[in-house]
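In the part that follows, the structures are each spelled out as structure tokens.
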Structure 1
Amino acid sequence: MLSQTPAVLEHLLSEIPADRRDVRRVEGQWGVKEWLCHLVDAQDVLMARFRQFENETNPLIADYEPPAPSDSRYRDRDLDSAISRFAEVRSASIQTLQRYDNAFWNLSGRHESFSPYGTRILLSHMLNVDYAHLLGMEKAGLGKIGS
């Protein structure tokens, strides 16, 4: 499933009118580009967590708080660059995940907000991050304003 996200993303973006991809259509909420840029950044956070499991016994995984919509860090990023970056990062992530053996997928750790927590839950979080961000982009780009 993870390998399909870049294609799903490209299809979704092709459905969103160009004039809606780089704007906030609802004040105080992320637009399409911001959802995408955050999805790219989230990959680094998720893969850092997998590295914690590689390098630590029973690692403590810290909560992650995404930037607030009032934070402008994603506004100046280029949409096409973010699309390319996501595809690159996802490809590298999949290669890393495929290297892990069965024992790795049974490791346990601790999380500030989830219990129990381990590598399988982390993989589930990675899938959920994809779905949540794709849905955010869909709502931001295709949603009817005021509904």
Structure 2
Amino acid sequence: MTVQTLAQSFDRIERQLSRLWRVQAATQSINTDVSYNEYDYIRTVFELGSPRLSDLAAEMKIAKASATVMVQKLEKRGFLKRSPCNEDRRAIRISVTKESEQMFEADQEVFAQLITDIGSGLNKKELSDLERLLSKACGQFS
């Protein structure tokens, strides 16, 4: 077995995820016609749970005007919806649609398959160590 650099390993994992995602999308007729940037907006809204536009912009570290344009675009495409904020009449809450939720459910299936694929080549301790180390590495992200 040839030892790969981390960069090579991450590249292989990214490519495998892309392949799994294409298969998943084809077999479940899920709309995957979203760019990474669009997906990041949708996922951030999902994780924040109906944020105000200003909260979304702050979380993504972008200008509110940029967030407004993207949210309007994704709303027109059926991935996000806007509704009035109950606490502040001037604010708008953003939430994901059923189509976005289906996309995230498909993500979980893809991730489960990747874990199975990776886990088949590792023993329990190695898989546990990998999980611990990746969790530690991901803890460095803001």
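We did not get these values from a lab; they are worked out from the coordinates using the rules stated. Source: prediction; values computed, not measured. Cβ atoms are built from the backbone, for glycine too; each structure is taken alone.
Which structure, out of 1, 2, was helix-only ellipticity at 222 nm (-39500 (n - 2.57) for each DSSP H run of 4 or more, over all residues; to 500) derived from, given a value of -18500? Don't jump to the answer; show the numbers that get you there.
Details: 1: -18500; 2: -22000.
Only structure 1 yields this read-out.
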Origin of the value 10.4, where mean count of other Cβ atoms within 10 Å over residues 96-103 was derived from one of 1, 2:
1
If distance in nm of label points 7 Å out along Cα→Cβ at positions 16 and 112 is calculated for 1, 2, the one returning 2.8 is structure 1
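With Cα Rg over 2.2 N^0.38 Å, for residues 48-119 alone as the yardstick, tell me which of 1, 2 scores highest. Walk me through the numbers before you get to the answer.
On the way: 1: 1.41; 2: 1.36.
Sorting by Cα Rg over 2.2 N^0.38 Å, for residues 48-119 alone in descending order puts 1 first.
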In terms of Rg/Rh (Cα atoms, Kirkwood Rh), which of structures 1, 2 is highest?
2
If relative contact order in percent (Cα under 8 Å, 6 or more apart) is calculated from each of 1, 2, which structure is the one that comes out at 23?
2
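Using distance in nm of label points 7 Å out along Cα→Cβ at positions 8 and 104 for the comparison, can you identify which of 1, 2 gives the largest number? Walk me through the numbers on the way to the answer.
Working: 1: 2.2; 2: 3.7.
When distance in nm of label points 7 Å out along Cα→Cβ at positions 8 and 104 is computed for each of 1, 2, structure 2 gives the biggest number.
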